[in-house]
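FYI, it's all coordinate maths here, none of it is from the lab. Owing to the predicted nature of the structure, the values given are computational and were not obtained by experimental measurement. Cβ atoms are built from the backbone, for glycine too; each structure is taken alone.
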Structure 1
Amino acid sequence: MRFSVKGKGQVRLSLKTSDVDEAEIRAKREHLRYQLRAEDGHLATSKPFHTVAQEYADSIAGQIKLGLKKDYRAQQDPQIINRYLIPFFGKDRIDSISESRIQQFIQWRYGYWISGPGQAVEKVEYLRNGRRLFYKPRHIVPKANTVRGNCAVLSNVFKFAAAKDYVRSADIPRMVLPKVKPNPRPSFSLEEVHQLLDAAIARLADHTIPRRQQLERMVLYCYINIACFSGLRPVELHNLNWQHIGKFAAQKSLPNAQRDLVIHAFGKTAPRNVVPMEQAGTAFDFLWDAFEEINGRAPRPEDPIFINFKGERLRSVKRSLNALLEASSLKTHDFGGARVAYSFRHFYISQQLLANVDVFQVAQNAGTSVEMVQKYYARLGPEAFKKELRARWRTDAEKRRDEEGNE
């Protein structure tokens, strides 16, 4: 159909039906809707979703410069838009997408890699530092958190459309998102962490391996040590530069007990200062010395703390950590869950709670909320309270005898 709206120009729409009676009903409804929007002062011209989504993607770089979005959005959001959102919503008008349409998208997204367009995809191309790379996708059903993340990008597209007056804020459809069940990663006991660190040290003593491998094992030992005694997230550890360890160079010659190290952490949440335990101090010493050996000079403030044998920032310890966990028979928890780098953060928070550190102070240092600590980290098994659970039960007569004996 084609019609004109006074002061807004001509509008062309597809009614998407071959039934004449149904087409007439839809035409009247669309014409009335456009007239009402024009009277409200909104643009009567409607844009297809793919156009609006691309405009939003093009705007991300500018929003990052203004500090309105985090850097990772520049890569993540366009990938989600081009792989999932545009293929599904495509030519749908941005102001015609309904709540039921979004629910259809959510179901489609769950099946994308197993029964949808992704089932035939064998490799996915991406760019890193200007280089074209590929990875083999996993043909599995995504987790609820992943789908929620995709919907968050969809929500950002709608907010952008409202700001551009492509859709009224009141017309943005409600999103009923999939619920995420709490799934805390398995932690370690204090004895298990000591076992793991002892195994890491023992592997360092193997002089039959190349120096490169020795350095990698030493960095892994330090990574575990700092993670366990600071509670930093993996991304926060990988982001660390020497300038983020307050006054480390000035305190390097001091014993750990006399140091007052503060880590300026950033990554998932807003930047914050973290107070590590003194056990982490020696690991920083080792990493400083390793940097000097690899690069032939002392670290500069802007240099990364965790580096590989080439002196480049370390991006992952997954492979080396898995090898150490397997060698130590600690890869899986008693209940079968696989331990990962994030498990050290759970260990730190759990141990602080067991040591009766105030939960608010623990949450502040860990960059999370008291609610999240209670929901994900405070699930300590009964074995953590053996002494309390094996309390001595006394009869009234025994209580009286004990009281008389104390007089």
Structure 2
Amino acid sequence: MSLLIVRCGDTSLSYRLMVQAKGVPAVSGEVRKVGGEAEHRYSYPRGRGEGATEAPDFGAAVERMAELLAEVELRPSETPEVETIAHWFVVGGSTPVPVTRVDPGLVAQLSKGGGAPGIRGALAALEACRARFPQAQHVIVWDDAFFCDMPPESRHYLLPETLELPFELRRRGHRGLLHAAATARVVPHLGGARSRAAEAGGEGSRVVLCYCDRQAGVTAVLGNAPIWTTFGISPGDGLPGERGVGVLPIGALETLLRHTTLPPDRLLAILRHSGGLGVEEADEFERVALEAFRGVEPSRTRFAAFVREISAAVGAAATVLGGLDALVFVGARAVGSHRFRAAVCAGLEAWRVAPPADVPVPPFEVTRLSEEGRRPSVWAASINEDELVAREVSRYLLGDAGRGDAGASSPPPP
């Protein structure tokens, strides 16, 4: 089976073609700045490239992707055939099952009211892909399915009941497959730690996952179930990220709206895509971290403020759990930067978190960063999300084929 994974951000479309044939690397690429001065970066077995492109909307971005897939050769005289397309939706999962087959009813439900925040680009790309690849099977991978059963008090915003919205506004979670896999791989090493979080109910290991890549977030997991997270209605809501301010208090937002000449949509776009740590690439992240450790301004202040928000959130998660058995770092920046991990742990002395060991984290492995027997233990989990998606989609399609029409999806609420 060849599987094309398509992910959309607010202004980007990334894709990766997974091919089961052994030894055949995947085709991958990203169309950035959709709707503006777009750029297309891509790589495949026989080459790579990048440059300006035309992508005024997500339909055009899909066309650029399709053109590349029609041109590349995985091996001499062999162009890839797309059999299944997995559309990555950051919100919308209503059950723990992370995959759903696309049907007209599902698309209509998701499109209600113009689409929930965070999926409008994904919806546009889905429609364009269905038109461009009519022969392919189309499924949706719900990024937030892992978080769908969080307790109501952890997912609901305290909004007035008089507000009328076409969808439920609540915390959704982010990178669910990644968080689920990291939890499943670390918990067996914890020796069945018992939780004292009486309000959460049940027993199990008390794990806090600290995610950092383009966004940042902290999640409290009891046993194998998330019970609290900083992630909001979309991935950029919550903690500050590499770029993006996270959640602003209503008073601060009101002040900005009153004293800026920018239209609200433009202001919101700036807040979502600027600020935060103020970096875009991995080398910039590590440069800011290094300058911060050397006391160089403004990197020291920016990095310290960024890390303090994250350490405070880890402490809040441990409070919700009633204690802390393990702290697990996930996401490319968290896994790739010892300085980041050390800074976060330094802010958690009250929780008896020891400084993490400065050791390499091998790709696609879980690495212990604290002494054996130390509690809370510290870990870094390097997870291949594309393989997780391929496994879940394959499992779903095999099960769906066995059920016949019974496997058809019913539209979940956005």
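Brief remarks follow.
- For mean projected area of the Cα convex hull in nm² computed as 32.8, the structure of 1, 2 it came from: 1
- With helix-only ellipticity at 222 nm (-39500 (n - 2.57) for each DSSP H run of 4 or more, over all residues; to 500) derived as -14000, matching label from 1, 2: 1
- If you line up 1, 2 by distance in nm of label points 7 Å out along Cα→Cβ at positions 256 and 352, the top spot, with the largest value, goes to 2.
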